[in-house]
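A.B. asks: Structures incoming, each one as structure tokens.
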Structure I
Amino acid sequence: MKKGSLLKNKTLIIGCGRLGASIASKDSASGKNVIVIDRDPNSFELLSDRFSGLKFTGDATDLSLLEEAFITSTKDIVVATGDDNINVFLAQIARQIYNVPNIYVRLDDPSLEILLRGLDVHAIYPFELSLDKFLLVRGGKRK
């Protein structure tokens, strides 16, 4: 099997809270192969009833679990746990050990982005997205 076909439409999502579950559900609905990892098996209840991907329960900092969840053939990874330190650590692992092509990491603290410099990792800041959305709805501009 060619490497390109292994990567086709495969997304690994670590953290199945509101953000991770929403991304997983939307990607699954659009036909992507989605794999979700979370420590809490109850978190998978947040996934859409139509979610057709794989679910793994466990600690994503365990490299054997990441490999079982197909990180070696993943095109996109979204790291969206509730812990910024774990998210930065997993983004670094995804880039430096597994060289995942597209990495997106949720961060609450923008000052931690310095730890991702030079890794070609895309940071997502829920606070900034919420603020931008609020300002758009209100008609104001961000300074």
Structure II
Amino acid sequence: MDRAQSYLALGRKAGLLLTGEDSCRDAAHKGRARLLLLACDASPNACKRAADALAGHQAPLRTMPWEKRELSALLGRRGCSMVCFTDLGLAVQFSAAMAESDPGWRETADGLAASQEKIRRRKAEKRKEHPTHIGGR
């Protein structure tokens, strides 16, 4: 799980991991959330609000094995129980790292990787349909 924790820290430093309930819910409502995560000791109300924020969106909601105090210490925030990846690539890497130590994460990791592959294929098809012409007269 050390690798997974490093992806959380990397995402936070890069601005690709949002912390706190308000910013995570806002990202979910705007469709920017790729993976919403809760501390294992998050309150039932926080869990319900997170699920409500993702209603109608494709992003998975998962509970992490860390308590709020551990997550807060890792991210340098007080009372942090909810975090959200806004970058799909980083969410894929994080969930794959979690799946290495907890097989229960495999479905999430595979689903996110499939989404990433689908986006990659669409971009490749667009490039084939509309090639850019460099040079010429």
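Here, each number is a calculation from the coordinates, and none is a lab measurement. Keep in mind the model is a prediction, meaning the values are calculated, not measured. Cβ atoms are built from the backbone, for glycine too; each structure is taken alone.
A.B. asks: Taking 1.05 as the value of Cα Rg over 2.2 N^0.38 Å, for residues 17-56 alone derived from one of the structures shown (I, II), identify that structure. Provide the component values of the computation, followed by the final result.
C.D. replies: Working: I: 0.99; II: 1.05.
Considering all the candidates, the number was obtained from II.
A.B. asks: Please compute distance in nm of label points 7 Å out along Cα→Cβ at positions 25 and 113 for structures I, II and give me the label with the greatest value.
C.D. replies: Numbers: I: 2.9; II: 3.4.
If we compare distance in nm of label points 7 Å out along Cα→Cβ at positions 25 and 113 over I, II, the biggest value is for II.
A.B. asks: Figure out for me which of the structures I, II the number -18000 belongs to, where helix-only ellipticity at 222 nm (-39500 (n - 2.57) for each DSSP H run of 4 or more, over all residues; to 500) was derived from the coordinates.
C.D. replies: On the way: I: -10000; II: -18000.
Comparing all candidates, it corresponds to II.
A.B. asks: Using relative contact order in percent (Cα under 8 Å, 6 or more apart) for the comparison, can you identify which of I, II gives the largest number? List each step's numbers first, then the result.
C.D. replies: Details: I: 20; II: 29.
By relative contact order in percent (Cα under 8 Å, 6 or more apart), the leading structure of I, II is II.
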